[in-house]
1. Computing relative contact order in percent (Cα under 8 Å, 6 or more apart) gives 20 for which of I, II, III?
2. Kindly point out which one of I, II, III the value -1000 was derived from, the read-out being helix-only ellipticity at 222 nm (-39500 (n - 2.57) for each DSSP H run of 4 or more, over all residues; to 500).
3. For which of the structures I, II, III does the calculation of mean count of other Cβ atoms within 10 Å over residues 56-63 return 23.6?
Structure I
Amino acid sequence: MWRTILDAARGRRTSGRPPSPNGASSFHLHWLDLPPALEASVELEVIAPPSIASLYFWALQVSFAPSGGGAHLGLQWNPRHPGSTAVNWGGYERGGSILQGTVSTLASPVDDPNTRTWPWLPQRRYRLRVHGGSDDGWWAGEVTDLATGGATRVRQLAGGGDRLDSVMVWSEVFADCGGPTVAVRWSRPSALLANGRRLSPSGYRVAYQPYERGGCSNTNSEATADGVIQRTATERTTPLGTTIPVTNIAV
């Protein structure tokens with residue numbers, strides 16, 4: 001209790017559930033110097049998986065231009081699904097309405113068109129890829145298991161537009177700030193431009209959900225030789241607004 005009181009006096013939150021409107025604390029890596037693209041992809045590895053019955057979500061987020069909507073594709077640790085493993089491809093229109101999409105072929109024990117059961121494993125790399133679907137304004141979300149090469153199309157979303165911009169990756173954690181440490185690694189970010197050229201962002205801009213908006217103060221994004229690690233329940237050594245260069249360029 002005294003730790004919580006002392007943290008509050010210092011404008012810090014290192015224990016207790018996030019008091020944000022959605023009950024989560026998030027931290028982001030914004031892609032820098034990337035023009036509008038036809039496709040965006042990144043590799044994700046859960047290197048220290050969750051061990052508690054709380055929701056964790058790690059995603060690649062894109063905006064659709066010029067429609068203004070946006071969506072996120074990623075893996076979840078979700079206790080509502082068998083083995084707590086799931087995949088999500090969903091988003092919102094500019095006005096906040098949920099985007100319409102095709103019906104996923106993946107099974108789900110709950111009535112949620114965005115989130116489906118999918119058996120991902122820790123310490124294994126997956127490629128998250130958003131690209132144009134079969135019709136104008138439709139965008140496919142796809143996950144590839146890089147150990148087997150098997151690709152899974154989650155479904156398509158009616159995001160509108162013909163380009164992707166404002167790309168980022170993030171961790172969203174619906175757990176106690178002082179819970180067991182969980183970590184993921186992001187690597188090999190890539191975009192396909194309209195001229196056929198593949199390009200990686202020059203770097204990431206680090207962002208954390210502020211204390212005033214319910215964020216945990218003990219999350220961190222750390223540069224490594226093999227990507228950027230996002231970690232919960234740890235010392236924050238990378239300040240807000242830091243630029244982390246991309247060193248492992250996707251081929």
Structure II
Amino acid sequence: MRIVADLHTHTIASGHAYSTVKEMVTAASRLRLKMVGITDHGPAMPGGPHRYHFGNLRNLPAELDGVEILRGVEANILDTSGRLDLPEYYLRSLDLVLAGLHFVCYPGGSSRENTQAVLAAMDNPYVDGIVHPGNPEYKLDYGAMVEKAAAKNILIEINNSSLGGRARRGSRDACRTIADFAKETGALLLVSSDAHFCTEVGSFQKSLELIDAAGVGEEQIINTSTVKVKDFLAAKGKKRFRPS
């Protein structure tokens with residue numbers, strides 16, 4: 001199985017990542033990736049960009065060094081109502097909207113409360129995927145989450161950085177449970193590096209090993225093909241990919 005698109009990456013705009021857009025794309029090009037998502041954190045993240053940053057992403061080229069660039073965000077879920085830290089005005093202009101829980105933006109709660117926050121975020125019509133849901137800091141009802149993702153055509157991420165020991169330690173068992181539920185329900189998975197430096201772009205191996213062990217087939221992995229990515233985003237109503 002080959003991943004051709006790394007759709008969850010961060011640049012210096014996130015405030016705690018250390019490469020530019022050009023450096024991230026150049027790294028993707030060297031690895032012969034065909035697409036990269038620039039998904040810097042929303043403005044609630046300390047050090048993160050102002051909302052105007054996301055409006056101005058229209059100035060990024062659609063393609064650079066042979067790599068297509070998706071203009072996106074990793075929005076922060078703020079509360080149990082699923083509220084995000086970026087208004088609709090900006091969300092609707094982006095190619096890709098990922099959403100996740102982060103301890104500096106959402107204080108956390110019981111499994112029921114955390115699950116409520118994620119499920120409510122899925123009701124936002126602009127949300128395309130939920131990132132690093134295996135984070136052990138936030139206990140979730142994984143079955144309910146994956147079931148709703150399958151019903152609403154929302155991606156569930158298997159985050160490679162969560163499996164490497166440097167971030168969200170202890171995620172492996174939860175990620176395996178999520179992959180098992182995905183196999184049962186047919187939910188679509190997103191394999192991502194969550195790169196915060198250019199040398200991490202295209203790091204997928206641990207995620208792929210976990211997915212393979214769960215027996216999830218390539219047809220459920222969205223970013224094994226740019227056609228699959230574009231068709232998915234077109235179905236989600238993204239302006240850039242709507243049929244002309």
Structure III
Amino acid sequence: MILVANGCSHTAGAELEYPSQGHCYEKAWPVHLAKLFGYEDVVNLSESGASNHRVLRTTIEFIYQLIREQKNLKDYAFIINWPGIFRMEVYLPESEDAFDNGWIPILTANDEIYKKSFPKPLYNYYKGWTVYNDYHSLSVDSYMYKICLQNILSRFGCKFLFWEASNSALSSSQETACYRMLLNKNNFPTFGNKDYSFTSLCYRSNQNISKHSVDSGYNSHYDEDAQEWFAKFIYRYITKKTNLGFV
């Protein structure tokens with residue numbers, strides 16, 4: 001069995017070795033979890049700054065490559081640690097800012113950085129996105145990304161578990177009820193429970209922020225002990241839910 005993980009910096013192992021490090025896959029929780037399961041390999045598709053859009057896009061691309069190579073998708077187990085909703089990505093393959101197969105990640109609250117580094121049209125696009133997207137619209141987008149990937153993984157008979165990197169607090173209004181009813185709670189059992197996100201669990205169990213994250217000023221990425229602790233938590237959680245098919 002091969003474990004496939006996707007998410008943002010909390011799954012990529014950001015700042016485990018030095019400040020502002022984008023990823024450190026060999027020390028991130030998916031590696032520890034794969035070892036606990038005794039899996040033969042692990043694939044980490046995560047990247048710092050990743051959005052829900054990127055998670056869906058890159059997971060679809062990975063599945064497509066497996067199909068092209070005539071691999072058996074039932075030999076792969078997927079765990080998606082969904083990022084927060086206040087993020088996006090833009091496809092600009094000719095831009096010097098693009099690094100993820102032509103895509104540029106964009107996060108809110110980075111106005112000063114983007115104002116200095118982005119070309120004016122891209123900066124204006126970012127400003128427009130922050131103005132014209134509200135909590136409701138971003139919640140709807142997030143629901144649709146999750147439903148889409150859930151249905152794709154189910155379509156191919158893949159084993160999968162959805163989790164949340166941080167408390168996304170998606171809209172639970174009547175207007176979004178039609179999306180919530182489509183989520184498979186068996187594969188997303190902690191949806192809507194803010195106490196079970198990666199960051200909430202680490203915080204409540206007194207895990208430590210990486211000293212490199214403190215030094216960088218982000219002060220938000222947990223150290224390797226926390227990554228290993230989360231792997232053990234997920235392992236215990238999954239082994240109790242045998243209907244997920246991971247064991």
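1. II
2. It was calculated from structure I.
3. I
Computed from the coordinates by the stated procedures, all read-outs in this text should not be read as laboratory data. Keep in mind the model is a prediction, meaning the values are calculated, not measured. Cβ atoms are built from the backbone, for glycine too; each structure is taken alone.
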